[in-house]
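There are structures below to look over.
Each reported figure results from applying straightforward, stated rules to the coordinates on display, with no laboratory input. Bear in mind the structure is a predicted one, so any value in this text is a computation, not a measurement. Cβ atoms are built from the backbone, for glycine too; each structure is taken alone.
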Structure I
């Protein structure tokens, strides 16, 4: 399907249903980017469901500690803790996963919540990738894969169905990959290079499209991962969710007319609160489709229901591209962490 601007407006103005809830006693929940925005609000909701362990995975120690104390104070949750992970660093992601797999008993819910706009002042990470691409797609994908064995172990030992939720966006409907990238033998390497995109000289439209592209990558990754686990009885339910257009500091770097358009006009007229957006993450983590949680496996979720992703994803060309992107991603990530290849060989088709 394709999302029209009118459909987008209707969705934004519609009433957001109440948050769903479950008793999470004994279960472990991890929320990446838990110190602010929809990540913080989702973590706060989880904190009220008696989790066995609630882990705030944050980049900043000071902001993470502040969020942790607020959640403990406001919810009374005594099982919340802070762990540091920097999505701009593959080393940090690998260290986080290694420590987690070593000293955390189980993993029932992993919410990979990441979203940054292209940054003209500091466009590349120390790993050599464009900042928004590594933060929004490469590092969350790496983290998800490295924690997959723990989720498989949890499913086997506790006879449960862990959830892996990738936070994407409805903006994936409003973009498509350039043919040069699709035809490239190494599409990730091309897309993540400054030769392909230079935010210092690119127009706003190019910068905006780049963020949309990273969310499209999220959708492709989720579907590829789900298709490589058992489709009838998967050990982990994998999906991707759209929180909707929310008040956010994501657009804080916009200036001039663009800043006025988004931060004043569109936000005041259409934006959901961060708490309303977080309800979508909770539903993707706990909800079901007509009582069948397996029906959420590999799906794109919006407004607390399953939607078909963009035509560029579900078309025959999209399916071919999905496989190509998966193979290319695994090749790139195995260079970062050799365990990636072992994990995909053991746990995925």
Structure II
């Protein structure tokens, strides 16, 4: 492989079922060479970009022209302002020229504007050097995670390309995304699954080519994308092996894959369990007919034009509470006692 980072130190702990809890699973062994190069503090998303080559070429030309414009701007600025700074330096060395200020012979009306002009010039050039100049440097010569130019030179433009995204700072402060806390919940896991769920939605993966997936949460790992392409070219792994792979490192289990489909199924199962528990509790209270009337209200409101939005949910909640109240039952408390979750889950 082209790069090598720190390999996972922890050895996964064996459990009765021999595997991690849902929605996690072991990463495919065929991907281990590239996984060994990943930073354990980051979250990674790998997927296949199927956008046409011409489209990718056009998208890539946008940052190319932008960085060329920045280089041209700097070249012009150096050409224009270079002699001025040279004069300032030679003046400071004792060689008088047009930039030399004889303060004892000048009035404040002459000193203040000249100092102000020089200050603004220094500030402008400093801002250019600090904020703009690193763009073309990183674009062409970035080393920490590779750079776009090296990636395109190595990969070219292909109809099927492996895209590797790496989490930004939020991934380093993620915490334990597997084990529940003392309160039986796991905020880190919920936060993590929400982030990766939004980043891997069909709308994002279907509408956008890989290069434009950089945002405040995710960056592209150019070096990893070159490594993945090398693996495919050398037939170390089929490109299909990179079809939506989400990786996170955890102290106990090491590198884990996230099975978002499995998570969706788990949520569906949990929802079904809640409904059954609610039905059984009503049956035990001799109010089973309320269960079917509750189902009718939710189904009726959710089938109305415009979808089951907040207004419809509020209307359904009001009808359900009134229905149960007529039977002498506090719906919110009854749901919480029988199911163990917030009563909103019985309305949405």
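Where does the value 0.30 come from, among I, II, when FRET efficiency 1/(1 + (r/R0)^6) of positions 21 and 149 (r between Cβ atoms, R0 = 25 Å, to 0.05) is the thing being computed? Working shown, then result.
Values: I: 0.30; II: 0.05.
Source structure: I.
Tell me which structure, out of I, II, gives 20 once relative contact order in percent (Cα under 8 Å, 6 or more apart) is calculated. Only one of I, II returns 20 for relative contact order in percent (Cα under 8 Å, 6 or more apart), namely I. Given a value of 20.3 for Kirkwood radius over Cα pairs in Å, calculated from one of I, II, which structure does it belong to? Attributed to the structure labelled I. Taking distance in nm of label points 7 Å out along Cα→Cβ at positions 61 and 333 as the criterion, the top structure among I, II is II, with the largest value.
From which structure (I, II) was distance in nm of label points 7 Å out along Cα→Cβ at positions 221 and 237 calculated, if the value obtained is 2.1? Matching structure: I. Here helix-only ellipticity at 222 nm (-39500 (n - 2.57) for each DSSP H run of 4 or more, over all residues; to 500) has been calculated and equals -14000, so which of I, II was it run on? Comparing all candidates, it corresponds to I.
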